[in-house]
Structure P
Amino acid sequence: MQKDMTLPPYYAELGHAIPSGLKEELEIKVKTCVYRAVCALGVNHGSVNMDLLITNGGNVHIIDIGARMGGNLIGSHIVPIGTGIDYMGNMIRAAVSDPTCWKPECQPRTVATKLLALTPGKVKELPDFDLISSKYDVQIEHHSACG
């Protein structure tokens with residue numbers, strides 16, 4: 001999965017995309033790096049969330065790794081839609097030692113997300129999410145709270 005980030009020094013997530021858009025050679029290099037890191041840590045059960053940076057020269061650097069599912073709707077929405085795999089169901093089954101199935105149950109689809117990066121202040125008005133959803137045939141997930 002590709003992540004779009006803010007510029008240094010903060011590196012806040014702005015969006016995600018599946019497929020990643022990487023060339024096959026680089027994608028294989030990333031998968032090899034990820035596999036080796038997971039094996040080296042001895043993680044053989046459950047989720048792993050990992051952030052990587054890839055240099056312009058194609059060098060892969062792990063900057064964060066944890067034995068947990070990714071946030072920002074990654075596990076609940078992005079991975080299942082982008083891979084066709086029942087990721088959440090598999091995580092629950094694995095947690096109770098039930099058999100898991102990592103084959104796609106449906107056709108993987110392209111996924112693109114956009115996280116809003118707002119400047120400090122008060123949000124005075126939100127767009128009509130229902131209108132946008134129907135006009136562009138997209139699913140919008142949002143949460144706002146008064147306070």
Structure Q
Amino acid sequence: MSNAEQRLAAAGITLPAPVAPIANYVPFVRSGNLLHISGQVSLDASGGITGIVGEDVDAATAVRAARLCGINLIAQMKAATGDLSKVVRVVKLGGFVQAGPDFFDIPSIINGASDLMVEVFGDAGRHARSAVGVYRLPRNFAVEVDAIVELAS
């Protein structure tokens with residue numbers, strides 16, 4: 001078991017089955033040592049967290065939604081590599097929050113995913129990032145996050 005998998009277990013996180021694409025794209029693409037992971041939404045076994053942040057969804061729930069996105073990203077990493085020890089570094093996260101017109105604290109919401117990457121991968125989880133408020137996300141999910149990850153050769 002890799003350090004990342006040990007940290008997941010210690011945090012009580014069981015990776016879900018990777019989410020299948022809902023349109024004409026693939027869940028991830030490896031190019032050289034970089035793994036590009038398609039956006040993962042705030043979906044879990046109960047249906048996930050949907051709604052507009054700042055209206056239907058409070059900030060604390062939205063942070064949990066971003067964490068769910070991070071868990072789904074890690075599930076895709078595992079599916080792509082078979083072993084999380086092959087993750088050298090989380091290079092970049094792109095975070096999207098379905099935000100109401102008066103909600104501006106987008107970066108703190110995406111911290112839910114960013115903090116998880118550091119929790120699971122340690123310093124290798126520290127990454128560059130964008131955090132963007134958007135009008136709508138697929139199927140009304142509150143948060144979506146994509147990733148670029150460096151893998152061992």
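Looking at distance in nm of label points 7 Å out along Cα→Cβ at positions 27 and 131 over structures P, Q, structure P comes out largest.
Taking mean count of other Cβ atoms within 10 Å over residues 67-74 as the quantity of interest, name the structure among P, Q where it is greatest. Don't skip to the end; give the middle numbers.
Working: P: 15.2; Q: 26.1.
Structure Q comes out on top.
Mean count of other Cβ atoms within 10 Å over residues 11-18 computed as 12.9: which structure among P, Q? Source structure: Q. Source structure of the calculated read-out (helix-only ellipticity at 222 nm (-39500 (n - 2.57) for each DSSP H run of 4 or more, over all residues; to 500), -8000) within P, Q: P. Thinking of P, Q, which structure, once relative contact order in percent (Cα under 8 Å, 6 or more apart) is computed, gives back 35? The read-out comes from structure Q. P, Q: which one has semi-axes √(5λ) of the Cα gyration tensor in Å, as calculated, at 25, 16, 14? It was calculated from structure Q.
The maximum of distance in nm of label points 7 Å out along Cα→Cβ at positions 35 and 51 over structures P, Q, that is, the highest value, falls on Q.
Bear in mind that the values in this text are calculations on the coordinates, not laboratory data. Everything numeric in this text was worked out from a predicted model, so none of it was measured. Cβ atoms are built from the backbone, for glycine too; each structure is taken alone.
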